[in-house]
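What follows is a set of structures to go through.
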Structure 1
Amino acid sequence: MKKLLGYLPFHFLLFLILGICCQFFADVLGFGIVTILCIFFSLCILSYFIRKKSLFIFMSWFAFFLLGMLVVYLGDETKNENYYERFLTDSNTSIVKIIKVLKPGNYNYKYKATVIQVDDCITIGSVLLNVQKDSLLNTLKVDDEILLKEEFIEINTSLNPHQFDYKSYLAKQGIHRQVFIEHHEFLMIKSKSESLLGIIYNIRTRIQKSLQSYHFSDDELAVMNALLLGQRQDISKELIDEYSKAGAIHILAVSGLHVGIILLIISSLLKPLKRIKRGKFFKLILIVLFLWFFALLAGMSASVVRAVTMFTAVAIGQFLNKRNAIEHSLIFSMFILLLCKPLFLFEVGFQLSYLAVFGIIWIQPVIYNRWKPRFLLLDKAWQLISVSIAAQLGVLPLSLFYFHQFPGLFLVSNLVIIPFLGFILIGGILILALAYLSILPYFLADFYGFIISLLNSFIAFIAKQEEFLFTAISFSGLKMMTTYLLLIFGFQFFIKTKSKQFLMFLGSILLFQTINIYEKYTTESQQEFVVFHKSRNSILGQRIGAELFVYHDMDSLEIAKQNLLKNYKVGENVQYKLREQLPNVFYQNEQAILLIDSLGIYDLVGLQNPIVILQQSPKVNLERLIAQLKPKQIIADGSNYKSSVLLWQQTCLKTKTPFWSTYQNGAYILK
């Protein structure tokens with residue numbers, strides 16, 4: 001770690017990352033790009049005349065910080081004068097081109113598309129295209145162009161606390177609007193050109209159709225598509241859950257693990273080339289070509305491009321044969337990726353991939369060197385175990401922060417799967433090549449299908465051992481960062497048992513405990529009233545410290561399955577208790593909260609200036625209610641008809657009464 005801190009490009013990478021974060025979250029350049037550039041060039045002139053090392057170092061840091069902001073600013077399509085939103089009116093005709101086929105939803109096929117024309121104007125910008133599922137409709141393909149007149153609408157943000165924010169997720173993919181269409185609401189037009197991604201998509205489609213003619217089950221085909229072609233659209237939710245519970249979800253995403261294994265195998269197979277003149281250079285060329293061929297085959301998805309770029313840099317580092325070549329190659333690959341695609345930084349896959357590899361580089365040797373088995377087979381098993389532990393430690397804090405669960409049997413699943421993953425990958429690539437050429441023998445297809453079936457059965461068995469799966473773990477961002485400090489300083493002390501390392505390790509423990517105590521204190525002192533959004537139902541929560549009392553009108557079995565309560569429980573680190581009866585009045589910090597249900601009863605003596613919650617579409621004269629009670633706020637939850645909510649909203653606007661609809665604004669929280 002100390003050597004890495006002394007590596008100058010690592011400093012540049014850190015400031016590049018800071019610049020990317022600063023621009024993405026604060027849009028600094030959007031307020032004054034000229035001013036910041038003037039400051040930068042003024043500092044450049046100053047450093048030229050003063051010529052001090054400290055000033056030069058500061059200028060270098062600032063330059064890469066500014067570079068990080070610039071790559072985000074310049075890559076933001078919404079800042080471009082040809083961005084399609086600038087040309088939208090109430091009645092547009094648009095042409096969109098499919099650039100990626102996404103996992104379909106329950107009711108719609110989903111595609112990432114680019115808007116290439118609005119009326120007569122040439123435009124740019126990505127959009128989420130939702131096409132209603134229909135038996136008469138063949139799914140669209142990459143490079144298909146369609147003409148449509150539907151409205152581009154904003155993407156809804158998350159409606160409940162700690163719910164997955166799909167709007168934010170898509171924004172990090174450069175998508176800010178979506179459109180919903182049915183099969184009769186668009187017109188296919190002839191595409192003017194075929195892109196590289198379109199050619200790859202056609203090759204992949206031909207392979208998939210060829211594989212479907214063999215006796216593979218749906219789950220076998222789905223896993224093969226994920227493992228070899230990087231396509232996870234057809235994987236069932238049940239299968240994904242099983243892989244997740246077994247701690248093997250990374251198997252289903254073509255990532256650094258797959259590309260690393262392929263690099264290791266190809267490198268071993270090409271080892272004899274070293275004996276010939278310039279054989280080492282030819283070996284590097286063949287490795288790089290094969291890696292990028294695999295990337296093309298897997299559809300050039302973001303995760304595949306990241307992994308192949310990473311290991312291309314590693315292969316070049318090994319070729320140069322310099323000290324710390326792998327670490328420096330990884331830093332270089334990360335730097336290049338973020339320069340080209342700065343929003344990769346916010347993708348979970350990007351973060352997990354690099355943390356897992358850095359964990360293997362730094363932690364695995366420390367673990368492995370603590371015990372050296374004499375027997376070869378035992379030594380290989382210990383190498384595999386140490387790699388799995390190191391990778392898991394590298395991603396553990398981040399995994400707990402994002403996914404809030406820990407698969408206790410990850411060692412067992414990885415110890416069994418990873419030794420055979422190389423065979424599965426190389427054998428799978430052979431299967432794909434033969435299927436594409438339509439010369440795949442049935443016995444070979446059946447044998448490979450049997451192997452995939454065994455893999456799925458083993459994963460299902462591990463997933464059933466639910467006592468080893470630790471779920472609903474509350475883990476904040478502060479805890480994640482302090483845990484990484486704890487791991488770094490802990491391993492530094494483990495390597496060098498000296499007083500300095502001990503003090504830093506002790507300091508990280510104290511910091512972690514301080515964060516823990518602070519979060520526990522804030523949890524226990526928190527009080528709030530929450531009106532959750534649930535379509536067709538009412539769910540209210542009154543929180544007192546670390547307990548949330550939930551009032552609802554649902555079946556007791558149904559309410560226990562609600563993810564909105566599970567998300568709140570994990571996000572806020574509380575326990576909830578269910579209450580089936582909804583009272584007429586709540587009190588939160590002396591503020592009266594009146595519930596009016598379908599009966600429409602609200603004439604309570606002495607109740608003034610309450611917060612009013614309307615449920616189950618009550619038939620009330622809202623103007624009379626406002627005149628009588630003078631409410632501070634009127635809230636309409638998800639149990640009401642949307643038509644009623646719109647009428648109430650107009651009445652509140654007329655009477656200048658604050659109105660809140662959970663359909664539009666999400667959950668209402670009163671602290």
Structure 2
Amino acid sequence: MIVAPYGSWPSPISPADLTCASIGLDRGLVDGDRVYWTQAHPEQRGRVSLWTMGPDGSREELAPDHSVRNRINEYGGGAWAVSGGVVVYSADPSGELWAHEGGGRRLLAPGGAHRYGALSIDPARRLVLAVREDHASEGPCVQRVVALDLDGDNAGGGRTLVEGADFYASPALRADGLLAWVQWRLPDMPWDATELCVAPLDDPGRAVRVAGGPGVSALHPAWDTTGGLVHLSDASGHWNFHRWDGVASVALHSDPHDFCGPMWNAGPAPYSLLPDGRIACARLVDGIGRAGILDPTTGYLEEVSTGAVSCELTGTGARVVALLGFADRPRELRLLDLSDGCNVLLARAEEVSLAPEAVSVARAITWDSPDGPVHAWYYPPTHPGVSAPDGELPPVQVWSHGGPTAFSSPDFRLSTQFWTSRGIGILDVNYSGSSGYGRAYRERLDGAWGVSDVRDCVDAARALVAEGLADPRRLSIRGGSAGGFTTLAALTTTDVFSAGVSLYGIGDLESLATDTHKFESRYLDRLVAPYPEGRDTWIERSPIHHLDRLACPMLILQGADDTVVPPAQAHAMADAVRAKGLPVRLRVFEGEGHGFRQASTITAVAEEVLAFLGHVHGFTPADVAAPAAGPDGRPGGA
């Protein structure tokens with residue numbers, strides 16, 4: 001057994017391994033005897049490829065010259081759909097819509113000022129339904145639900161069906177022509193309050209709200225074989241299944257757990273309607289994804305064993321596509337046939353494998369806060385051939401996820417094992433405001449962003465220290481986007497952390513209100529205070545106004561093309577830290593937006609963070625050199 005300081009352990013995972021053997025997986029769809037899915041490729045500058053597999057197991061990429069992605073609401077979603085042998089997809093960055101049918105392909109609609117998402121196809125009517133986002137004029141974009149002709153040129157962007165709300169999602173057409181959709185208005189986000197509406201296709205002005213409303217989020221509608229509208233609603237405090245039967249929306253099952261997460265993108269419904277009327281679905285139980293089959297007539301939920309710790313199901317008929325995350329191996333996309341037990345691997349997220357004894361498996365940690373229990377996952381340093389000197393405690397990174405409504409699952413991720421295999425612990429916190437634990441848990445952050453989330457991350461670190469699992473002098477905090485704000489707020493309001501890493505984080509809340517995109521333009525009204533009436537609170541919560549309290553080095557990483565958190569925020573934060581005389585390193589990546597997709601960027605980020613933490617925490621990484629000294633002459637300087 002080799003004895004080496006924490007942080008300096010030789011790892012089987014290199015920074016390049018985080019991209020060269022990894023693909024991004026998302027939910028798939030089934031159409032007849034074929035299955036479809038997408039794969040995101042960091043080594044191809046983040047290109048998203050669309051794949052299909054036939055009944056004989058043969059696989060084909062349908063659009064090898066396109067990246068199948070959209071930018072509706074900036075986060076995208078529902079960029080492709082398939083039905084009756086017709087595939088329609090959005091090409092990025094042009095925004096064009098393409099139709100693939102009968103072995104041929106043609107342009108369905110131009111892009112340019114139009115972005116299309118939440119796609120669905122009605123082959124019988126030769127229609128494509130979409131949420132169209134228009135950027136033709138100055139000012140906020142405008143969304144509409146539109147119908148496009150599968151056999152036309154759709155030069156004008158399709159026929160408008162529904163307009164007037166700020167946002168739309170999930171248009172779905174019943175066989176008799178009854179249209180359903182989800183809509184909401186600012187300042188609400190789709191997890192705050194939505195309306196599920198229906199109207200005749202030939203007279204959409206006769207819209208009727210059938211579910212949702214103030215304080216209720218109704219999402220993901222789908223028509224069942226009897227003409228009922230299945231959907232998810234959190235009227236009970238958790239997203240549970242309901243069905244509108246033409247008269248009322250009735251709960252199909254009462255469960256103190258969520259069957260979906262917050263709708264940040266407009267992707268397909270996270271469940272499958274089976275031929276016999278049952279629903280293949282998945283819920284989160286104590287942070288673990290559990291698959292099941294719900295009988296809507298009895299309300300009985302039968303659990304299905306997958307061996308996974310996270311699970312999402314989509315599909316048609318008895319065949320479903322399962323996106324499965326495991327505690328000890330990479331995520332997989334599998335085709336499951338619930339009628340005959342067939343189980344086919346479609347894709348695996350990462351090809352780099354680790355011996356079981358080399359894998360750091362997440363351990364659940366829960367503690368009490370003034371608002372109730374808070375949850376996190378701890379990944380201890382793990383290496384079968386290396387141990388630390390007696391008496392040494394490991395450095396630990398506290399991760400604060402984005403959203404802030406996101407949820408961190410205990411999945412195996414190479415990006416986590418990269419750190420634990422080097423002797424650095426990871427504490428991934430589902431702070432107050434996270435999804436996965438019901439509406440009340442999400443609403444803990446209302447009016448308290450920058451307070452409750454920071455408290456939870458600090459308490460998580462202290463809990464780990466109290467257990468003797470972390471060196472209190474070598475705690476760092478890291479987060480991206482909203483998690484970057486939590487990181488910056490923690491560094492300027494507490495003295496627990498000795499280093500901070502912000503990835504496209506928010507330093508100035510007021511600048512975000514004036515510079516960000518429409519989807520999130522009123523998000524902080526609920527999380528902080530209404531603007532501009534509550535401007536004093538916005539200023540008080542903004543880390544950039546409290547740098548006098550900052551007392552540790554920082555690493556700031558930013559995309560040059562970020563429209564959600566503009567690069568000006570990163571520059572302003574770095575300038576302010578530098579003016580105070582503290583070590584700070586800012587790196588801006590060209591060609592990157594809100595979230596890093598390119599292989600070169602992902603590799604560089606891992607190298608930067610490892611070298612930065614090595615310098616601050618006093619260890620020498622086994623395979624990454626320290627960054628060049630900044631103009632102040634100190635390693636880690638900007």
Structure 3
Amino acid sequence: MSAILEVRLELVRSGPSHNQLLSPLTPYIALCGGDSPVTLHLPFEHQQLLMRLQRLRYEQSGADIEVQTAQRQVELQDLGRRLGDLLGEIPTLLAELSRARSQGRRLVHLRLSLSASELGMVPFETAVSPAGFPGTGSPLFLQSNTPVAITREVRRGRMLPLDWNRKPQILLAFASPPGLPQVPADAHLRALRDAINPWLKVKGDPTQRLVETKKHLAVLPDASLQDIRAACAKRQYTHVHILAHGAPMPFAGDKRFGIVLCRQEDRTQPDCVDGESLALALTGKDATGTTGEGPTLVSLSTCDSGNINSVLTPGGSIAHELHAAGVPWVIASQFPLWMRASSIVTSELFKSLLDGEDPRWVLYGLRQKLRTDCPSTHDWASIVAYATLPADFEQQVAAFRERQMRGKVDVIMDRLDDRTLFSRKVEAGRNDAESLSRLDLNFEDVLSHWFGAASCDDGDRLGAAAAVRLSLTAAWKKRLGIAYSVLEAASETNERRALDFYRQSRDLYRRAFETEPTLLWRAVQFLSLNALPVLRDDNARAPFGIDAREWWSIAIRLVEVQRQSLEGALRTFALTDLVELNLLGSHYAPKRNRSEAKRQVDDCLEDILNFQQVDRTPANALAYQLSRYRCFWKDSEWDKLVEYALQTLRPGFSLADAQDDNENKD
């Protein structure tokens with residue numbers, strides 16, 4: 001069962017989408033679930049709603065601030081109560097919320113589809129739960145009895161294409177022309193840097209780290225519309241974050257809200273841009289005339305970016321225009337937004353999204369965060385999200401989450417595999433051990449976040465997912481064993497720690513293979529660690545209770561079968577396993593002909609070297625693993641063959657070469 005219950009509410013009326021004023025006399029048809037349509041009448045005259053919205057704009061000109069604040073709070077409560085009562089007239093909506101409440105803490109996603117422009121002005125996000133709804137009397141989208149997240153969408157004939165599982169590429173564009181208050185660009189940049197930090201490789205100097213950061217994040221200061229268009233044509237960004245002021249602008253004899261960017265010809269002059277122009281810049285063609293994949297999500301830290309303001313002419317708010325033009329997800333503000341709140345939104349939004357959280361849960365949590373951290377404002381109600389969701393959206397989110405978690409684990413492992421650990425002995429001392437302990441805790445936190453409450457002890461019960469966790473933990477323990485073993489003037493304590501981590505790694509690989517025996521490389525890793533000189537006196541149980549020497553014979557035959565049956569990268573990775581098994585044959589089959597082992601290694605290396613013209617990953621992974629044998633697992637049984645294989649594969653190779661490619665073998 002999905003953790004999110006989707007409820008679609010569509011409000012329609014006859015006639016064109018624009019040039020219709022709100023009136024209690026206008027009937028709207030509410031379509032929700034499979035029940036019969038319900039006729040609704042909004043309890044506002046158009047001018048009355050405009051005045052109510054005006055009182056929610058934080059404008060403190062001349063009047064007593066305390067009085068205005070009290071009026072704003074009363075207005076928010078009354079507006080929310082009336083909208084809550086309106087939603088309470090839809091029986092199906094109440095039934096769906098009740099069903100979700102009976103199933104525990106299950107998020108309800110209310111998809112609000114609006115075809116009439118005047119309905120886009122209505123701040124449904126302020127609704128207060130009516131009688132019978134969860135959290136009666138409190139804001140519907142803040143109450144925690146039955147979490148509810150609301151998104152809006154443009155009614156269209158077919159669903160927008162959406163690929164949520166893309167490698168994140170973020171563009172930050174900000175502008176603050178002279179004469180306007182400075183936007184908090186530094187705070188937003190820090191928030192984005194913090195959000196991408198778990199996926200940044202550690203580099204030795206600031207210049208290298210800046211290069212690494214630019215792989216994930218690009219910044220456009222004093223941005224113009226032309227700058228944004230050129231950046232999006234050059235690189236396919238998945239997330240675009242725009243920080244600027246909002247301002248009213250003339251449009252067809254009327255007024256709408258636009259975004260104040262910098263003028264291309266003179267960066268000291270403002271250029272108020274409408275939503276349609278911004279949409280063209282974000283989704284336009286590149287230099288070859290090809291339309292690339294536009295951003296998946298655009299976040300607008302801009303006052304009134306979700307404010308329609310006028311319904312006399314076709315179109316809508318900036319967020320509405322972007323969504324109508326094909327941007328699947330748009331996060332905006334329908335009221336003025338405090339600068340502190342905008343920084344909170346940026347931090348929470350991108351940190352959670354890049355962690356792979358479902359954006360609907362992110363929206364729910366974001367409103368609660370704004371309510372608690374900015375208690376004197378109603379910025380929590382200002383956030384408006386336009387979204388499209390294909391039928392397989394939850395699967396896309398799950399795939400993206402796995403991509404991000406794997407990437408985070410890889411980076412933590414890279415940080416442990418810092419080249420100083422391999423190129424020279426690190427200084428012994430208390431700080432070293434503390435550093436390793438912090439990394440270990442960080443790794444465990446990431447795995448817990450990824451797999452939830454499941455642990456390595458759940459391997460027999462959870463199957464494939466647990467096998468992945470067992471394998472990752474085994475790879476991590478192996479690295480910890482190496483790290484503790486290379487401490488200069490290693491103490492007995494560190495030697496015991498190294499031995500214990502090696503032992504844990506070996507046993508975890510065995511359990512991972514027993515949990516999911518389709519991936520033979522896990523058994524190869526067990527055999528590798530089991531053959532280490534420091535573990536040879538330790539009587540370990542081999543997979544499925546079969547003697548380790550016999551397992552080596554079985555494994556080498558199975559890999560030979562894979563060599564014949566697989567193609568491409570899978571076949572080449574099988575060849576890397578075969579090279580390692582031939583090295584280990586000196587331990588598990590000491591009477592085996594050494595010349596035959598060398599011949600098989602030569603044969604495998606030739607194919608691996610040929611394949612690297614297509615993909616260097618298998619060759620780099622093997623070189624990395626061979627370097628472990630050369631640097632940390634030295635033994636007279638395999639030293640000569642290891643050196644021969646490594647120099648054949650990578651003449652003059654150093655471990656740092658493999659680390660730079662980030663294609664390490666587990």
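Every number here is computed from the coordinates shown, using simple stated rules; none is lab data. Being a predicted model, the structure only gives us computed values, none of them experimental.
Of the structures labelled 1, 2, 3, which one yields -15500 when helix-only ellipticity at 222 nm (-39500 (n - 2.57) for each DSSP H run of 4 or more, over all residues; to 500) is computed from its coordinates?
Working: 1: -18000; 2: -4000; 3: -15500.
For helix-only ellipticity at 222 nm (-39500 (n - 2.57) for each DSSP H run of 4 or more, over all residues; to 500), the value -15500 is produced by structure 3.
Given a computed value of 1.25 for Cα Rg over 2.2 N^0.38 Å, for residues 227-434 alone, which structure among 1, 2, 3 does it belong to?
Values: 1: 1.03; 2: 1.16; 3: 1.25.
Going label by label, the one that fits is 3.
Given a value of 230 for volume of the Cα convex hull per residue in Å³, calculated from one of 1, 2, 3, which structure does it belong to?
Details: 1: 230; 2: 147; 3: 197.
Matching structure: 1.
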